[in-house]
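In what follows, structures are represented as C-alpha cells.
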Structure I
Amino acid sequence: MEKSKPTWLIYVAMFVAFVWLDRFLKNLVSSRMQIGEAWPSRDAFAAIRYTINEGVSFSLFSGHPTALIVLQSALFIVIAAVLFAAYRRGMHAALLTGLCWIVAGGAGNLIDRIRYHYVIDFISVGSFPVWNFADMCIVGGCIVAGVYMIFFYGRAQ
C-alpha cells in the first residue's frame, strides 16, 4: 500500500496559525506594557518581560537593521525552498513539520524587523535571554527536524 503524504494545506495552516499567534502575542504585550516592564515582577523566575532586540540572538549585530533584514530574508527564502523541496520529495511529516515551524518563526521575527527594525521579545525564564513565540517555533522546529534527521532519516519507514 502506497503511503500518502500530508496535504500541503496542513503546512500552510500551521504556518499561518503560528505567524498569527506570534503577531497576536507581540501586539498584546506591546499594547499593554512599557518597554522594560515585567509581570509579575523583575525578580520572578518566569515572567512576561517586554524588551526589544535590535540584533539577532543575544543582541548580536545590533545597529545594522538593513543588513539583518537582508540576511534574515535570505535565510527565510532558503529554508522555505528546502521545505518546498522536501515536501515535493515526499519527506517524512516530522521533517516537514520542523521546517514549517522554522519558517513560521523566521517570518514572525522578519515582520518585526521590517516594521520596527527590532524584534519584540517577552518571555523571560531564569537568567536566560528574553525571547518570543517565534524564537520558540525556530528552536522547536530545529529540535523536531534534528531528531528526525539524526535518528530516523534513511531508515525503513
Structure II
Amino acid sequence: MKNPNVPRGPRPGSVARVEGIDYADLDEHFGYALKRAQIASFGAFSRATAGEEITPPRYTALVILAGNPGISQSALGEVLGTARSGAMMLADWLEQRSLAERRHRPDDGRAWGLFLTAKGATLLRKLKRSVRSHDRKFAERLDAAERSELLRLLAKLTG
C-alpha cells in the first residue's frame, strides 16, 4: 500500500514544465490551459482533504446534500454530471460511511431522498475550512479582482 504522505515528485499530468521541451502552441489552447489549472487545483484539494478519502465529486455531493436535504439521486447525478449508476455508487459510498442516508422524501412518501447525517455535516464543516484555506493559497497569485474575473469567465465558458 502506498503511503500518501511520502512526496513522489511530479506525477503524470503534473503541471510542472519540463526544461528543454518545446510546447509549441499548446499554451494557446483553452483546453490545455484549463487542464493544467485543474490539475494544480486538484493538487491543492488533495492536500486539503488528505486522509479523508474525499474526492472532488464526493466533496461536491456533501455540499449539495447539505444545501438540498432530500435531493433525489437522479438530481445529484445531474449536478455532478454523472450517469445514474455513478450517482447510485456515490450515494452507496456516502451511506456506507454514515455520511448520508436515504429516507423517504417528505413531499413524496414513495420517493427516496438523500440526507446528510450528523457525521456527514461534521465532516463537511471540517473539510470546508480546509478546502477554503487551500483554495485561497492556490489562488493567491491572483488579486481579488482577478479571482473574481476568472470565476466570471469560467462560469461564462461553462454556462
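Since every read-out is calculated from the coordinates, none of them should be taken as a lab result. Quick caveat, the model's predicted, so the values are computed rather than measured. Cβ atoms are built from the backbone, for glycine too; each structure is taken alone.
From which structure (I, II) was helix-only ellipticity at 222 nm (-39500 (n - 2.57) for each DSSP H run of 4 or more, over all residues; to 500) calculated, if the value obtained is -20500?
I
Where is relative contact order in percent (Cα under 8 Å, 6 or more apart) largest, in which of I, II?
I
From I, II, which structure was distance in nm of label points 7 Å out along Cα→Cβ at positions 25 and 137 = 3.8 calculated on?
Attributed to the structure labelled II.
With distance in nm of label points 7 Å out along Cα→Cβ at positions 73 and 145 derived from the coordinates and found to be 2.1, which of I, II does the value describe?
I
To which of I, II does the computed value 0.80 (FRET efficiency 1/(1 + (r/R0)^6) of positions 97 and 129 (r between Cβ atoms, R0 = 25 Å, to 0.05)) belong?
The read-out comes from structure II.
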